[in-house]
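Visitor: Dropping the structures in below, format is structure tokens.
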Structure 1
Amino acid sequence: MSSAISAQGSKLEISSTAGVAKTITAIALGFPTLLTMAAHGMSNGDVVTLAGLTGADMALLNGQTAVVKNRTANTIAVDIDTTGKTITAAGNATPLTWVKIKNLVSFSGFDGQAGELDVTDMDSTAKEFLLGLQDFGTFSFDVNKDFSDAGQVALDAAKQSSSVKSFRLTLPNGRTATFSAYPKNSPLSGGVDAVLKSSGIQLRITGNVTFA
């Protein structure tokens, strides 16, 4: 039997305002770092900003933005390495709120590739290369246009202001991909016996993509 996953039910969201800060009651140092917060209500792929932690190495976490992974009812994990450091709890984690971009029709992306660093020298017998930094490229998608949808309005506003936003793609099997990106365009198309569409919307990804 095929193990293919239907794309139907996939959801794309754009970040909105900060939510309610959650009090961190315990911390387990390591990689990833495990934070305990009673009934935090967060989901994998949420973006949180950390603050108020204490200890000699508190700067590793305070002010940092991280993506939630491996969540349970009372804990979350973040990909920040605190192995061997001195950090104590009593801080807080403030999640972003999300707005769904409605009428999603199709998507594709994470199409970038690392650059090639030429390391050929006079002792080389052929061209030699190292790979440069990872580049996740762009994320493209199509929507049926809705000028009243809060998600599409937020997307257009970010494009007009050249603002970087967080985005979260949630697949039907619960897997998420969270990333920061700049909306590059806002196309509009229509035709006879057709709905208005925005096809080929491009988000230029900046930084890493976190899969959870």
Structure 2
Amino acid sequence: MPSQKSSAPSIAREPQRDRGRLRVATLIEAAAAVFAEKGFDGATMTEIAARAATAIGSLYQFFPNKEVLADAVLARHGELLDASLGEIEARVKSLSAVALADALFDLMLERKAERAAAIVLLDARDDAAIQRAELRERMRRGIAGLLRAAAPRLSADQARTMAIALLQTLKGVSALSRELEGEKRSAALAELRDMVRLYVSNKLGG
């Protein structure tokens, strides 16, 4: 999947009404599910429209090709991450260290289809390394901001170093969710959750 910035002039059409915005959200959600299941090359616009229970013409009305739709899925993934981090930040002052650790852990369990689609689509891009680095930095900044809000005594460098370590650990949540099933997955995730709780509690002091 080539980068839209460098090779494709087509762009998504911005909906002007609430009804159009809801339709676009539905299309992006359906696209994420199909991309996660089939990959970029295996997914078709016809299947995505069917998954969204929308006419193919309506899909093309907003997204002129599959590349533009894939970019919209990636952009939406970033927006959802920012929104989720913002929700945690809004209540971070009232969270214990354990509750903050749980909030970050649960963030990695949310919206599995969107997360899986993002991984698939990033790997398919010509500029995959750049896009992954940008998303990683976006998450690090968000987590560092939460840590400093929870513990203002932390310096920017301390919070960033913690954010790097935390994000690396939290990546295991998604990996285990994909790799294991049933009781094995539950047990492994419980152990990983305890690790994150202990780390955050130790660094933030309870």
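Nothing in this text is a laboratory measurement; each read-out follows from the coordinates by a stated rule. Keep in mind that this is a model prediction, so the values were computed, not measured. Cβ atoms are built from the backbone, for glycine too; each structure is taken alone.
Visitor: Given 1.13 as the derived value for Cα Rg over 2.2 N^0.38 Å, which of the supplied structures 1, 2 does it correspond to?
Guide: Corresponding structure: 2.
Visitor: Suppose distance in nm of label points 7 Å out along Cα→Cβ at positions 178 and 194 works out to 3.7; of 1, 2, which structure was it derived from?
Guide: 1
Visitor: Of the structures labelled 1, 2, which one yields 13.9, 41 when Rg and Dmax of the Cα atoms in Å, for residues 98-153 alone is computed from its coordinates?
Guide: Working: 1: 20.4, 63; 2: 13.9, 41.
Structure of origin is 2.
Visitor: Of the structures 1, 2, report the one carrying the highest value of relative contact order in percent (Cα under 8 Å, 6 or more apart).
Guide: Largest value of relative contact order in percent (Cα under 8 Å, 6 or more apart): 2.
Visitor: Assign the value -26000, calculated as helix-only ellipticity at 222 nm (-39500 (n - 2.57) for each DSSP H run of 4 or more, over all residues; to 500), to the correct structure from 1, 2. All intermediate terms of the calculation are to be shown ahead of the outcome.
Guide: Numbers: 1: -2000; 2: -26000.
Derived from 2, not from the others.
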